[in-house]
Structure I
Amino acid sequence: MSYASRVILHLPLSNEDLLDAFVEKCLRDKVALIAVVGEGAARIEDIIDELVVGDASDDTRFVTTTSHSNESVEEVLEFANWWNDERDPSVQIVKL
């Protein structure tokens, strides 16, 4: 199963070790936006950014990330629905 072009990662994570595989799949699926929602969202967004950038030797690795610690899933869903991505209008909520 492929991820939608806009993904909401709903915290808390069941296991932070799942982030690496999640990010790699998002990159393979050409996800345009990963919006992290819930307590600790800024820290998880930073980890995702580090996983995407890596050693910065591959400039094809890119995904926009945002963090939403003090917003509801519904508010972030509204935000993600307004995010412009002509390829795919869908938004997917993911729990790891």
Structure II
Amino acid sequence: MDAQDRVADFQATHDVDGDPEYQLLDLASEVGELAADACDATDYGRGDGDVDVKRDEIGDALFSLLVFANSLDVDADAALDEALEKYERRIEATGDPSSGA
């Protein structure tokens, strides 16, 4: 069973569901908690560069992302495959995965 199926089972077992717009807000909140941890750990980027975030907070963000994907009936593995292919094309074209549209 993959992670998205595990989250879907958890949602069904514990009646954790919601509209996509609320799931997206929850995802943004969880990613914000990661950013806050990183800012604290690095003195807002002025520190030694050692980013320290709690592993369970990464888990919370991943859980929220998969709940959001489930709410939209998006296969997260397929979406990841598409993103990796896009980054490969960018690297081939420009040498940089973040360039391009």
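Couple of notes before you dig in:
- Structure (I, II) behind the derived value 11.4 of mean count of other Cβ atoms within 10 Å over residues 8-15: II
- Computed 1.4 for distance in nm of label points 7 Å out along Cα→Cβ at positions 24 and 64 - originating structure among I, II: II
- Structures I, II were shown, and mean count of other Cβ atoms within 10 Å over residues 32-39 at 13.8 was computed from II.
- Parent structure of the calculated result 1.06, given that Rg/Rh (Cα atoms, Kirkwood Rh) is the read-out and I, II the choices: II
- Source structure of the calculated read-out (relative contact order in percent (Cα under 8 Å, 6 or more apart), 29) within I, II: II.
- A value of -23500 for helix-only ellipticity at 222 nm (-39500 (n - 2.57) for each DSSP H run of 4 or more, over all residues; to 500), calculated from one of I, II, originates in structure II.
Only the coordinates and a few stated rules stand behind these numbers; no lab work does. Everything numeric in this text was worked out from a predicted model, so none of it was measured. Cβ atoms are built from the backbone, for glycine too; each structure is taken alone.
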